[in-house]
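Visitor: Pasting the structures in now, so scroll down.
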Structure P
């Protein structure tokens, strides 16, 4: 195991650390600081569990003598009440109590489901994120947002529940399908776009290494992304104000995901397209130069992410976007860029939003 980079999320008595490095998942030292309690329950899916559950159990055996595992189906389509019930049933069957720790082993879907189950079970038990996708390592595992999807919108039902720790091992990205790796790069690009233009420049020049899964490059991408997100979460835990900027591209993205059926587009694919749309809207609002919007789109495309959104019709997009959690009193609000590495939340004229939607329409589902 190489020395891990450590990023702290400062939330008072709920503060925790993010470890980023190579060889972390199977190393007992990664888990020594966790509370012992009465035991732990690993929550994973059938794909990830087959790859990594045995290794994780071996690393945890000295920390948690009592160790159980709940395995659910893999995929965004299973981020539902029914799967949440399966996890809660598994916790009850394992006789978990308030000192039990839930270990989320998987991507963003598992992290959100396991975290929500931990928030609900006995009114809240501790949980640890062991993210196995790039998207989860740089985004969904950090910040305490948990939940399930609803047919009317993504992540409409959930809770804020901070993890005890995040263990991000880039070695597991070797088994990640290419499509999932590319989807994760969308969230990495997002951090540069909204908070650090120099980082965006590094991403642009490092895309070949990142796509080739160069471990030092991946460690740097994950670590810098977490360094950007951690203080934002600490200053704005429940998304008022500053934390909302981390949803750049997500208003369009969630409409794409819901409108096409959850799982048709990967979340990162929708975010990539949504960022290009949000940058275009920023230019239409006169906040950034069209050349900067084109740069965002160029980086998105160079990462292998789709630039064409599905044709749902402007009215349907608006209907879906009204379910976005940033909407206030029925008024759509977007994360837009007001300069390189600078983002704000603001409304937009309906005609400008429609123009952006129409300009990006005509896309087929990506690489199904």
Structure Q
């Protein structure tokens, strides 16, 4: 039997695939069969066929950063013109606008700002919590690693203090590709693979749920993509704390990486990775499509390749959009995207625990 067909048959029978199997699928040219297998896995996890979306806002509270990521042209080095730190009142205004639009959560991330220690973040969280009833999904693992080091605290102490101040969950940003070769090449100032995973491990142990992400197209090998997936699956086996996985493709316009990488991840490559993610991550319930980087048409197709969520409307996005992602969508656009793909839409909360069907 053809090796790909044999793997797909085992998937249909509910068998967990290996790293070697995942690599074989990524090399496969049979996109249609791979999509059918991923959709089958997805529908077993979501028999109601509901496809969800979120209304939240991505607030970048600072652009000052020491990470030196080659795929980012949003950040500004410390003490350089153009760097900013939003005042609390500016953040409050953005949250108020989000609530007026029906938003239920805030995704707050920023640069790795060497001037900000734990007391800044505690004060910010408490001040938001005292004014608004909204889910605070904040501070990616690289930020938390820097906060801990600057504040001379352990990761556990840092996360526990943030929880007491009002943190509800942690976004999966800053993962890029979870191999140290890639991290040294594209984000030399960011935390290591093990540090990223340890932030998530501790967060899960302390009762926080989180998401996980993956950035493709930055020069990683297919083997490294599979290694990333395996790192996520292994930690999920241990902690069961990831509520969703979000793969996206890098945007290179005007970035340093754009000078060295001359190809873009196309729809076929993206859909193949998405499908393999759905199959390999058999212990994560939700897979989110990145329509922001692939566009709404591919977003619709992805709902037949293992995705069951289309993410959030774009009230605000500053990082990927500065590198060339110019797709926009409001609430009605996402509802239409889902319905036109043949699925019933539902607005969810940040952690996929509450769903309001759209009638």
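Visitor: In terms of distance in nm of label points 7 Å out along Cα→Cβ at positions 112 and 312, which of structures P, Q is highest? If you can, show how the numbers build up before the last one.
Guide: Numbers: P: 1.4; Q: 2.3.
Top value of distance in nm of label points 7 Å out along Cα→Cβ at positions 112 and 312 goes to structure Q.
Visitor: If you don't mind, there's one more thing I want to ask. For distance in nm of label points 7 Å out along Cα→Cβ at positions 104 and 344, which of the structures P, Q scores highest?
Guide: When distance in nm of label points 7 Å out along Cα→Cβ at positions 104 and 344 is calculated for P, Q, structure P comes out on top.
Visitor: From P, Q, which structure was Cα Rg over 2.2 N^0.38 Å, for residues 32-119 alone = 1.61 calculated on?
Guide: Q
Visitor: Given a computed value of 16.5 for mean count of other Cβ atoms within 10 Å over residues 16-23, which structure among P, Q does it belong to?
Guide: Q
Visitor: Compute relative contact order in percent (Cα under 8 Å, 6 or more apart) for each of P, Q and report the one that scores greatest.
Guide: The structure with the largest value is Q.
Visitor: So FRET efficiency 1/(1 + (r/R0)^6) of positions 96 and 184 (r between Cβ atoms, R0 = 30 Å, to 0.05), computed for just one structure, reads 0.45; which one of P, Q is that?
Guide: P
The numbers here are math on the coordinates, done by the rules we state, and not lab data. None of the values given here were measured: they were computed from a predicted structure. Cβ atoms are built from the backbone, for glycine too; each structure is taken alone.
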